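Below are structures written as structure tokens.
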Structure I
Amino acid sequence: MISVPLARRGLAAAALVLLSACTAAPAEPAAADPVVAVDQGLRAMLPDDVRAAGVLSVATDASYPPASSFAPDGRTIVGFEPDLVAALGGLLGVRVETRQWDFDTMLEDVAAHRSDLAVSAMTDTAEREAQADFVNYFRAGTSIVVQRGNPEGIHDLSGLCGKAVAVEAGTVQVDLLERSQARCAASPIDVRTYPTNDDALLELRTGRAAVVLMDYPPAVFATTNARTQGAFQLVSDVQYEPGLYGIAVAKDRPELRDALAAALHRLVDSGAYRRLLETWDVGSGAVTQVTVNGAAPAAA
């Protein structure tokens with residue numbers, strides 16, 4: 001498991017979201033930032049049931065630092081995404097409960113109202129928009145991670161032919177590899193999917209895979225973090241098929257979607273959003289406009 005370094009927590013210290021199998025007891029969201037206080041106008045936009053409950057449940061896969069990962073206690077989920085949803089909850093006047101979830105079933109579970117939201121470095125795509133609405137909050141593309149020293153001599157996607165490539169199940173990286181197979185007719189890519197990104201990185205560390213494809217921010221984290229930088233390296237700074245991350249909301253809950261979009265817009269305009277991202281060294285992925293269902297037809 002990759003842990004988040006203490007030096008990067010910043011706002012996270014005020015916005016920790018505790019994970020519990022039965023009950024959740026998160027700290028008050030983002031109280032350290034004076035901009036993040038309850039806005040009654042935004043709160044009034046929430047659906048009646050959410051205001052009455054006073055809580056939003058959030059699904060995430062905590063194997064993707066610095067977006068979301070477990071702290072050393074093994075229970076607390078930290079990252080720029082938990083901080084962001086805590087700040088949104090602060091503006092909307094609701095408590096946020098972030099819980100570990102299976103990435104591959106998140107959209108199905110959000111649609112079935114088993115979780116109010118999914119916030120898990122999930123790229124907004126045209127295909128996913130058929131299942132849920134997305135409030136877009138970040139931009140990133142796919143990177144290639146290899147063992148330190150790059151023993152297989154891989155430099156770009158064309159070098160994946162015939163290689164064992166580990167990826168998290170249900171991600172856009174699986175789709176990217178499927179499209180990449182067209183250039184590998186003579187020697188297909190051996191695509192191996194795993195429940196979490198941690199599982200994929202373990203395959204790379206132990207030599208059972210030659211490559212892991214993952215989003216750029218967690219790829220940078222994996223290759224620079226003190227605990228892992230000796231094991232992995234980025235092939236390059238190229239980001240393949242960059243797209244927008246989105247907060248997934250059930251399509252039959254437009255009031256909740258619009259309240260979140262308005263709250264995010266407030267965070268962006270106030271500067272609190274950028275301060276939050278820079279706390280986690282991911283300011284380069286900041287969006288300047290809040291969009292809903294912003295996937296381009298060919299988004300990754």
Structure II
Amino acid sequence: MYDIIIVGAGPAGMTAAIYGLRANKRVLILEAKAYGGQIVNASKVENYPGIESISGFDFATNLYNQVIKLGGEIKYETVVKVDEHSVITTSNTYETKAIILAVGVKNRKLNLDREIELTGKGVSYCATCDGNFYKGKDVAVIGGGNTALEDAIYLADLANHVYLIHRGDSFRADQKYQDELSSKSNIECIMNANVSKLNGENVLESIDLDNGKNIEVSGLFIAIGQQPNNAIFSNVADIDENGYIISKDGVHTNKEHVYVAGDARKKELRQLVTAESDGAIAAVMAIKES
């Protein structure tokens with residue numbers, strides 16, 4: 001029997017674990033893939049109070065090491081069902097006094113033919129992970145927010161030419177990214193356009209746009225936002241029309257002893273600092289109420 005089981009090893013989940021472990025509770029984190037969540041894809045984190053600049057990977061690794069040093073358990077298993085006092089994975093069933101849902105969000109897809117087939121073969125959702133494979137080549141980034149512009153700027157230092165494709169006529173990104181974008185001579189912005197087709201035999205060779213253009217690229221980096229993956233939690237939490245968990249008082253779901261933290265919940269601001277805040281509050285509530 002665990003005191004707290006946390007679903008998700010991102011910043012919210014690992015922060016919750018740290019608070020639980022420091023209260024001498026038996027804590028288990030269940031993670032389907034790898035620790036760190038979305039933050040590991042950030043080349044630089046420069047908006048976290050007290051840390052001027054750090055890579056997302058280093059930040060996540062510091063959290064992970066802190067959890068392990070405190071005696072925390074992390075098991076890499078996919079959760080398929082959650083009840084009020086149990087968590088079922090593809091491998092095991094675990095009993096617990098409290099559950100914290102900290103599953104974060106996943107990358108939004110274009111939903112084009114062959115998108116999944118070509119993922120890892122020219123299609124990517126992480127410029128900092130895969131950008132090095134495209135040194136000296138032509139690539140494209142699709143999106144208009146902070147992530148898309150940051151990806152384009154990052155790739156401009158690696159690739160020969162970067163096409164930045166956005167469906168609107170203006171970017172949503174912070175002005176600092178727009179200013180930096182204009183300083184890169186090898187970034188070409190294509191506005192009011194969408195990618196309509198992916199071309200290539202075994203790897204991506206070119207993309208078609210809905211304005212009639214065909215662009216030869218070796219890589220396409222998709223940065224069009226994120227979406228939650230909370231459907232399996234509908235029996236223990238209310239979920240809104242966009243798939244986010246509705247919380248009471250920040251971290252409480254509609255089930256006693258089940259809490260939510262981080263980007264998976266409905267809230268105004270999804271940032272590293274708010275994810276960790278959620279994780280800390282959820283852990284304290286779980287300790288107090290279980």
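Every number here is computed from the coordinates shown, using simple stated rules; none is lab data. In this text, all values refer to a predicted model and were calculated from it rather than measured experimentally. Cβ atoms are built from the backbone, for glycine too; each structure is taken alone.
Please state which of the structures I, II yields 22.8 when mean count of other Cβ atoms within 10 Å over residues 164-171 is computed from it.
For mean count of other Cβ atoms within 10 Å over residues 164-171, the value 22.8 is produced by structure I.
Moving on. Once Rg/Rh (Cα atoms, Kirkwood Rh) is calculated for every structure in I, II, which label goes with the largest value? Mind dumping the intermediate values first?
Working: I: 0.97; II: 1.01.
Looking at the calculated values, the largest one is II.
Moving on. Comparing distance in nm of label points 7 Å out along Cα→Cβ at positions 52 and 84 across I, II, which structure shows the greatest value? Please report the intermediate quantities before stating the final value.
On the way: I: 3.1; II: 5.2.
Comparing I, II, the top value of distance in nm of label points 7 Å out along Cα→Cβ at positions 52 and 84 belongs to II.
Let me ask another. A value of 25 was derived for relative contact order in percent (Cα under 8 Å, 6 or more apart); which structure in I, II was it taken from?
Label of the source structure: I.
Same structure, new question: Here semi-axes √(5λ) of the Cα gyration tensor in Å, for residues 100-251 alone was calculated and came to 30, 19, 14; which of the structures I, II was it taken from?
II
Say we calculate mean count of other Cβ atoms within 10 Å over residues 196-203 for every structure; which of I, II gives the highest result?
On the way: I: 21.4; II: 13.9.
Looking at the calculated values, the largest one is I.
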